[in-house]
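Pasting the structures here.
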Structure 1
Amino acid sequence: MTTVTQLREVRRWSMLGLGVFAQASSAVFIHGVAFLLPALTDRGLPLATAGLLVAMPTVGMVCTLIAWGYLVDRIGERKVLVGGPLLMLVAGCAAAVTTDDIALGALLFLGGIGAASTNGASGRVIVGWFPPHRRGLAMGIRQTAQPLGVGIGALAIPGVAATYGVPAAILVPAIMAGVAAVGCRIGIVDPPRPEASTADPALRVNPYRKDATLWRIHLVSVLLVVPQGTVWTFALLWLHRDIGWSLAAAGGLVTATQLLGALGRIGAGAWSDRVGSRMGPLRTVAIAAVLSMTALGSTAWTHWWWAAIPLLIAASVITVSDNGLAFTAVAEIAGPYWSGRGLGIQNTGQNLAMAALPPALGGLITASGFPAAFLLAASIAAAAVPLVPRDSD
């Protein structure tokens, strides 16, 4: 390997690291703000009002994912990876000094808009700089940013809020975003792509008009996010209420499954590189999600806790392993002039489905119990299996 090649290899992995950090800072802003609920309610806010406030970053993100994707397609990855985190920094600093709850909600919404920028842009950097035989592994590593961000938020934000107050806690993701903006300004280089004037016209054709492949992948991902969201949202409550675990013990197991899930994403990506296919592993993961959720629901129904708990761990890993596979496939199929928008559509659909799960399944659990929710999630995942495109499609 020549010195130039070695330098390119190092630069490629350093940009992956910057992308993961930028995405993790977004995850802390989006998901970590939820850990402010105890502090917000302690200072007198009704739970409904506090819940609305901590939901504002998610609302801002979902509203602008496709718009950020369009910007990535037009102006490139580096500018978006600098501009979005800078917006998070400004919004977070302003939110930390405001004393008005309406202004706080508006600024958290604005921070969510900034956080949405990293989803498509960091994925595009990976697809652009990594060769196909390493792209799945790299994207799997990038997909660990979300659980890392949630973990950082869970560890830092409640403690900072309890010790120094809500304003200081809001500064945690804001400062992370500022560091990400500086790092991306220095270290990110836009991947090469053909000049618009000389590019193959086929690259600029809307890939959504050619066939239904991308739409099928989006739909598969929306369906498969149901078992993922079911486990993420209700595992702790199920362990506590049905099995009788303490909240500390249940929280410890859920945290461990997050870490294992991150490893599962990396493994799925490396597997797709080895077999030279994203859709084959995606179909296998979908089938495994159906089987694991069905088994979890059945053992939870019969109170076979000795089997249900290991199945919960397995389902927690399996149900997140499809994310990187679908994300990589969308970027590869959409091409250099449409992948920003494609990744925006991908994330928007998944986040909307994830947002609808807690109230919908909460009602089902109240009426029929946790096993019914697990089995419903399995049936929805089963609908995804025949929709996964073949590699020849």
Structure 2
Amino acid sequence: MSQAVCILGVTGSIGQSTLKILQQHPEQYSVFAVTAHSRIDALIDICKQYQPKVAVVPQYKVDELAQKLKAAGLSHIEILSGEAGLIAVAKHPSVDVVMAAIVGAAGLLPTLAAVKAGKRVLLANKEALVMSGDIMMQAAREHGALLLPVDSEHNAIFQCLPSDYLDAERHGKPKLGVQQILLTASGGPFLNHSLEQLKTVTPAQACKHPNWSMGQKISVDSATLMNKGLELIEACHLFAVSEDYITVVVHPESIIHSMVQYVDGSTLAQMGNPDMCTPIAHALAWPERLTTHVPPLDLFINQQLNFQAPDVTRFPALKLARQAMQAGGTAPTILNAANEVAVAAFLQGQIGFTQIPQVVEQSLTTMAHAQANSLEAILAADQQAREIASDYIRTGS
């Protein structure tokens, strides 16, 4: 029986990779709903090809979308708007699978709605767990949702863990013989840059990742290593361990996507070419497997794999993320919100590359941490942190 898929963030790189997989398996999957933020022409092309029942855009884009759908003979596609529209399609009773690929805090509420509706949720929006990890995981257990990681690193960890690991008791320590999780990082485009060199890098340079094709925000996060910090927090929630049991390993080739070490001395690694279609296909079909266009790893070409410890002096964002996870409560929310503001300012030329972690650290230091025991508290902390970060960028104090 065909499964209906809702893709939150269909015009982004994850959304596009998801469509590639669905296109290869039309007998198993259909596109029920798609959402986009600003790329209306790209959305129209997707609607022409995949004929979704519903499309969601911001309110100010509704008229433009309606006109272009009508011109393309697609007036039968229902248009919803804003956050309410995102939530509506994420929990729609006709939807079986939700790809949560909206970047940033904007993806929190629709992802949570999908979880509370008991969907199979393919989680590419790490910020949702960074901000509300305890609430999200509790909701998944209470509503029977299947929350499967799409980030290549977390998907790799998932593949290396025992099949019943996520069902075991959650108490902050590894279980079922697991000793440690090794979270790999490419190191980004500036792995070998000095501090002085980092001060002068441009947005264009920061967005040019050596191994992966990604959007601007996540590319900058990868360059600062904040992306790895957010992934560390996400891994703590997904796999129910404290940050003490997660070690970040810089692996420039991006061939090993992460590893799990066991108490008997074994280390299991998931390997593959750096293509997001692989983890997407895995999460989409788990526990079965889907064919993809991704070529198998050629070990005769990829003969050398390198590993090193991250340098938190040149890349302090990773240290800040670990400290935020240790602090708990709303600290990860503050970290994420301040980082989103700082990255946007960097992309707009308002601050330098090395000032991004400075904005984050200032926000974490200035703002009091509260308990993250409700969505209201989390969203309030998110808003306040954005204001503090913006003020610091504007005034320097």
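Laboratory data are not the source of any read-out in this text; all were calculated from the coordinates shown. Given the structure is predicted, the values throughout are model-derived calculations rather than measurements. Cβ atoms are built from the backbone, for glycine too; each structure is taken alone.
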Kindly point out which one of 1, 2 the value 56, 54, 43 was derived from, the read-out being Cα extents along the principal axes in Å.
2
The value 22.5 for mean count of other Cβ atoms within 10 Å over residues 55-62 was derived from one model only; which of 1, 2 is it?
1
Looking at mean count of other Cβ atoms within 10 Å over residues 71-78, point out which structure of 1, 2 has the largest value.
1
To which of 1, 2 does the computed value -27500 (helix-only ellipticity at 222 nm (-39500 (n - 2.57) for each DSSP H run of 4 or more, over all residues; to 500)) belong?
1
Comparing Kirkwood radius over Cα pairs in Å, for residues 103-302 alone across 1, 2, which structure shows the greatest value?
1
So relative contact order in percent (Cα under 8 Å, 6 or more apart), computed for just one structure, reads 14; which one of 1, 2 is that?
2
